[in-house]
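Values quoted throughout were computed directly from the atomic coordinates according to the rules given, and no laboratory measurement underlies them. These numbers come from a predicted model, not from an experiment. Cβ atoms are built from the backbone, for glycine too; each structure is taken alone.
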Structure 1
Amino acid sequence: MTDNDKALVAAPSDLVQSVVRALGLIDIIAESDEPMRAKSIAERAGLHLATTSHLLSTLVHVGYLSRRGREYTISSRKILGLNAKIEDAWRPSRRATNLLARVVERTGETAYLSAWHEGNVTIVSVEDGTHAVRVADLRVGISGDIHARASGKALLAFGHEDEVSRLGDEQGNLPRRTDHTLGKLSALEENLSEVRERGYAIDMQEYVEGVCGLAIPLFDGLRRPRAALSITAPVERFTDPRHFDLYVDAILEAKRADAQSA
């Protein structure tokens, strides 16, 4: 969930503050490229050093952190163990992975597979293209801003209607990532109708300024799409008819192949 998504969700009244703080420390340490000391962690978290030290000791004891001397890191054993438990739920099908590779080979652009996960559209696989430009924010595990991503719109357009209605606030406002992001639920619904008509979704600099995307739903034999296959490209290439036509041809070919294999 992104910061914009969090802003739309009120915090539950029964939060356990110590748990929130402990998980926040894990996030801080995970974001660091180097092992961290308690003082630096406390400063980053805005907590007293004594409170931070108690929380760190607890996290080491239960296995989420490792300590060497005065430095703390994420416990690889714990993370790998958790990853093994959820890997099957995240792993895309071989058919989807093959289609992903074919699109990358034909277009030269980086492509992604995304899927529904806990109410959000999450990237589950990335295949790098041969072109130099790649969106730094897009990697396995990234989710949120469904309405601003081509993959999100592809899944929304062909998924359950209630997935669309739950987006936005009481006034139907949607969080904006860029000046191009659709800011109203009514505008998104109109856009999704166009997606259904043409068979693919477009992100025109709605998620990242200067970058565009194209996505199709992959049903993999199911009634509702199991995943979305998307490609990204800088706006200069995306708006060039020669490149855009290639992208559309490649992604619609993948869509036909998915339908034929059902």
Structure 2
Amino acid sequence: MDKTTYWILRCEHRLLFLTDGAQFPVGHAADFGNPERALIVSESADCRHVAVDVAEFPKMPGAEAVSVRAIFTLAGPEVFALAGRATQLLDWQANHRYCGRCGTPTVIKPDEPAMHCPACGLLAYPRLSPAVMVLVRDGEKLLLARSPHFKPGVYSALAGFVEPGETLEECAVREVREEVGIEIANLRYFASQPWPFPNSLMIAFFADYAGGTITPEPGEIEDAGWFLPDALPLLPDPVSISRRLIDAALAD
């Protein structure tokens, strides 16, 4: 029996989605111009999800072009995760069309997720950028901050990318110190989340306040402060692990 193939079609950073059925379109390669650079995103015994960049979307009843972030609201976390994996793989493919060592056009390696250079043999695997997120607590108070890039009024936990040669724990201490000038202790792992904007892996922690005065880093942190549970600012959308981290602290 043939597997059902769901197509994750991307055009100009938007995906084609059947909003009335909360799923991706079903079809065959020929339905979409027989794309040669399609990537398998997931596969099970009865279905597969395939992703491909297209120049324009086909006309399909009930289908709309939506953002990756919107899919969380439309279809929930599992479908959002599929959409996120698809966009990261498509970005990886688009960014490695040519060998970074010798400039030769690359091809998809059939037996593993890698772009292969037929000239020098270099393999380019999908890249992830690990980032640490830290919610600092001082008793009931939560340390929340806002970046100039956030939506107006929204505050969140502190976060930053892991540097080469750095552990997650070292990154957490450094980022908190750099961004708000305080020290932390008792770092505790919470959870992780793939974050396809564009290719991060967020690793979230709780930490306790261990000293210092809040001093926001110019250019990075617009404002930061201690907030009690009954006087919180606007928080991130539920799609993000930052919101889950804050909600978990409030429920504790």
Structure 3
Amino acid sequence: MNVSGQTVLITGASGGLGQAIARRMREAGAIVRITARRTEILDALAGEIGATAIAADLSDRADVARLAEASKDVDILVANAALPGSGALDGFSPDQIDRALEVNLRAPIILSRLLAPEMQARGRGQIVLMSSLLGKTSSPGSSIYCATKFGLRGFGQALRADLRGTGVGVSVIFPGFVSEAGMFHESGTKLPSYIKTITPGACADAVIGAIEHDRGEVDVAPATLRVGVKFSEIAPAIAARVSDRLGARKIADQMSSGQSKKR
């Protein structure tokens, strides 16, 4: 599906990664609708790129239903919104766990459930789910985040199979560490020199490429990280020991500290 002329809904558009996706979509000729909780940022972005802004809190089930009702005509859903989830499990209250599950996993599932039939009726559409490399492999201090991102991968794979032949595609995007914007950048975490980052623009380009070529899964990360993830899927116990020796716990502690106030 060529994105030019298509109506796209992007969740989590007040964040840096969501903003990058929205700008790229507009540059590619899409009719852009953006949604988030932070209306001051949302409205500014809408004015900048000529998008329609819809304020919604994806942890509120009524808001999710309202957003879907207002978006029945969209051709493309980019489920990008997510809450940070770094830290030990006992560092999260039950309410914080519920909120992460609602925003990161339930909201994309419900939006897909409510919008996919409309796309099927028109014979075209694309659902894009923003996961993470932590949706393929785990690391210390990421149990809640991994639970949501692994969940998106499984949901996306199965939904893609269910929709095969209907004209509606499903793509799952797996970014690595993103510089300049997003959860990792905002946490202030310092990576070892051997771990490289990607830009928000690279993620946005991957989203457009996934839509236009109907790709089921797209990793957006330097080659070394992609190889590491593949190895962890084959030999998770060995990969976990190697990861610990390379400083994974130190990185996890920094991210947890930086994100603790934003859960």
Which structure, out of 1, 2, 3, was mean count of other Cβ atoms within 10 Å over residues 17-24 calculated from, if the result is 25.8?
3
Of the structures 1, 2, 3, the one that 4.4 was derived from, the read-out being distance in nm of label points 7 Å out along Cα→Cβ at positions 25 and 129
1
Comparison of 1, 2, 3 - label where mean projected area of the Cα convex hull in nm² is highest
2
